Structure 1
Amino acid sequence: MKNILVDIGNTLMKSALADGNEISSHKNWDDLSSLRDYIIEKSPQIVFISSVTKRHHDLIKELPANQKIKIFDKQTPLPIKVHYTTKDTLGLDRVAAVMGAYALYPKANNLVIDIGTCITYDFLDDQGVYHGGAISPGINIRLKSLNNYTSKLPLVDISHLSMLPELTGNSSVNSILSGVLNGILFEIEGFISTYNRQYKSINTIITGGDCFRFESTIKAHIFVAPKLILIGLNRILLDNEQN
């Protein structure tokens, strides 16, 4: 019997079907009602939900009473050790992404870069210890900040962009695009190079809704895993079902 994994982020909602270690039918959702209808149609054995917002409460209310639901929260047992001093403020999406790296590359040093609403950098060592990492603003936060905190800079739309802008912008809009997008690229490459200097062997995995904007331009060797959080959720669910 298949399970359904649900990842409710700040911007996107994602789901996947899971049958053992096999994950398929990845979908993005714009509204909870469509996701609810999909879950009811598939009638999974378990719905395993991770949410960084409170929207999952509305989803749960609309699912059948006999539907088995499990929530990934801070009390969920994990096969890794978490060395993070403020666990109450640690985003579950960061933990799930690290668990995805653990599922794909066990017993390895892993740097996970999630490029979404925020950009997070998370380090899991080859002993299965998660040490934390870094958080910086994502693309849209940076664009909105430039517009909100200045009197003349416009809010720039990047939906039409298929590649990174020229380094030297010849207008205010192009200068903003270069500063934000190339600035993020340089930031990412800086983190990767610094971690590679500290560890002789380390995997770099990038994920998140905006990872496609950078995957072909990052000079370092990387693994691209857009569904990393769902892979991590499946590993967490399997471990807890077996124990």
Structure 2
Amino acid sequence: MGRVALVTGGTRGIGRAISLALKEDGHTVVASYAGNDEAANAFKEETGIAVHKFDVGDFDACAATMAQIANDVGPIEILVNNAGITRDKPLHKMDREHWDAVINTNLSGLFNTCRNVIDSMREQGFGRIINISSINGQKGQFGQTNYSAAKAGEIGFTKSLALETAAKGITVNAIAPGYIGTEMVMAVPEKILNEVIIPQIPVGRLGQPEEIARCVAFLASDDAGFITGSTLSANGGQYLS
């Protein structure tokens, strides 16, 4: 059964793969983006998936855009919170703006999107919320106190909202990817990839965006109705929790 899905940060990298996987499953997909108009327009032309530009860290922008989506194609039934940024620095070198930017987008963004869709999901008696966390929210990472805190917060948010909404037919789950072969990761020097990062991954390779997308597609499906409050670790065995 096709449903209306919003994928934040859905035009590039993991988000792009998620948008395509949900469309392939027959859903009406809308992808959001924050700033790269050229990439977003190219994605729209290539895939036929509608795109909306807004900042997930801005509550009012989320409210306006999500209301527009509901008016255009129907109430959002699947919400994938994938949008995220990094501003990496050790804490003793981190400015407050680096902290605030990451927390506002990666963690407060969950409140902004979920708060603007939860009422309609409760009224419908159905919803799928999938939050893209990170391995670094589970194990920590040097130079990422802001990012790791936000991603760990996503997991706590997921568990709490799952408890609040389970009786209403809404599931809330998180996925914690490890190192995935996105444009950002592939920009790391080859020597670092091959000699530092990949040797830490027991399966011996980077993950692919499509592998995370398939996890999302399953959690968004009717088949996953008995799974809520869970965190799916997709990291090639790098961190076992």
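All of the numbers you see were taken from the coordinates with simple rules; none came from a lab. Because the structure is a prediction, the values reported are computed rather than measured. Cβ atoms are built from the backbone, for glycine too; each structure is taken alone.
Overview of values
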{"read-out": "Which entry (1, 2) yields the derived value 12.6 for mean count of other Cβ atoms within 10 Å over residues 199-206", "value": "2"}
{"read-out": "Structure responsible for 1.4, with distance in nm of label points 7 Å out along Cα→Cβ at positions 79 and 223 calculated and labels 1, 2 on offer", "value": "1"}
{"read-out": "Identity of the structure behind 10.2 (criterion: mean count of other Cβ atoms within 10 Å over residues 159-166, calculated), options 1, 2", "value": "1"}
{"read-out": "Given -10000 for helix-only ellipticity at 222 nm (-39500 (n - 2.57) for each DSSP H run of 4 or more, over all residues; to 500), calculated: source structure among 1, 2", "value": "1"}
{"read-out": "If Cα extents along the principal axes in Å is computed and equals 59, 44, 31, the structure in 1, 2", "value": "1"}
